[in-house]
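Take a look at these structures.
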Structure P
Amino acid sequence: MKLRIGVMGSAQGPTIRVQENITKAIMVGQEIARADCILVNGACPGLPDEAAFGAKNAGGLTMGVSPAFSQKEHTERYKSPEENYDIIIYTGMGLMERDIINIRSSDAIVIIGGGVGTLNEFTVAFDEEKVVGVLTGTGGISDHIPEVLELCDRKLEEFVVFDDDPKRLIEKVVDKLKNGFRPTIVDDRVFRKGKGE
């Protein structure tokens, strides 16, 4: 089965208006496709959609996890795109609850820029010991992960990797996944593949 890499990041705000961030998000999507992985995101506008555009145009498979109940609500209420997706799952769960489905549908996530929503996605993935790739230099929460963990009295774990280059970052994420670093959730406890007790 193909690996699924979630892309989380700024759907709005100043970081999505920086051309370098748009370019890097597209490159992240391209590298996910080139690694023969499926790109997963929240089917939202902004940097995650730019990554979906990159993956789709590099021949990759893309899946969006929408907060909406239907296609109509997705486009009209949430003003969210659909053209860069092969599959959209309409959860009807709203933004915050949708994030859980988004994370749990991904083997690993990559964060680009981001605000409170991306921070929520990071903390869910971190607590579930998913591999997390952080694209540094893109502003927002992705430039402050070590400080956030320190403020929360949590240590930086080996499953969180950093890079400012999209190609190198995806290589690091895929390498972690291919070397068996995949958690399994059982009764709200996290077990690493082959390492659960």
Structure Q
Amino acid sequence: MCNAYKLAVDAATIADGFAAVGIRLVYPEGIPNIAARADIRITDGAPIVRAAGADGGAALVQRRWSWPGPGGKPVYNFRSDGREFGAGRCLIPVDGFYEYTTPADPKKKRKDKWLFTRPGEALFCIAGLWRSDPNVGEAFTMLTMPPGPDVAPFHDRQVAVLDRAAWAGWLDPAVPARELLRTLPAGSLAVEQVG
């Protein structure tokens, strides 16, 4: 499953992307200094967007990717299949995510690395959950689902990429998850081998 992604856009570009779909961002901790990163990894801090509460809009904050699960293993992906999420929803802004496959050449020691992006979009969002953990503070995880046609040749699961039209709905826990977490049509994600 996805254990690395990238985000090379700044806070202003994220704000513009959300404004384009009618979501006003607020900054309860100040505008975060978001450094461009080609590899955001498990336990790294990264931006998320979550409902801001009574003052409206949505809050852009930075949090840790993954919380400790049973036995201390990091919970960085969480199955969405058949579940509803009445609290703790967040959006994870990305401009690409990675999957890895066993190399065709048995002499090659490293797995092949594949980058998935949304053609024509500076950023997109993965559906996530956030929670507070007594050991690490607030942290987030990515939701996963069965793969769509663009990811299926590379992995038997994928992160839940949301269409822009679903961003506001994902931040509203009254909107059923099953209405928003849908496989994207073929051609929605571009893929290229990297690394």
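Here are a few things to note about the model shown:
- Volume of the Cα convex hull per residue in Å³ - highest-scoring structure of P, Q: Q
- Among P, Q, structure where helix-only ellipticity at 222 nm (-39500 (n - 2.57) for each DSSP H run of 4 or more, over all residues; to 500) as derived comes to -2000: Q
- With distance in nm of label points 7 Å out along Cα→Cβ at positions 3 and 83 derived as 3.1, matching label from P, Q: P
- Distance in nm of label points 7 Å out along Cα→Cβ at positions 11 and 171 from the coordinates reads 1.6; which among P, Q: Q
- Of the structures P, Q, the one that 0.9 was derived from, the read-out being distance in nm of label points 7 Å out along Cα→Cβ at positions 43 and 139: Q
- Which of P, Q yields 2.1 [distance in nm of label points 7 Å out along Cα→Cβ at positions 59 and 163, calculated]: P
Here, each number is a calculation from the coordinates, and none is a lab measurement. This one's a predicted model, so the numbers in the text were calculated from it and none came from an experiment. Cβ atoms are built from the backbone, for glycine too; each structure is taken alone.
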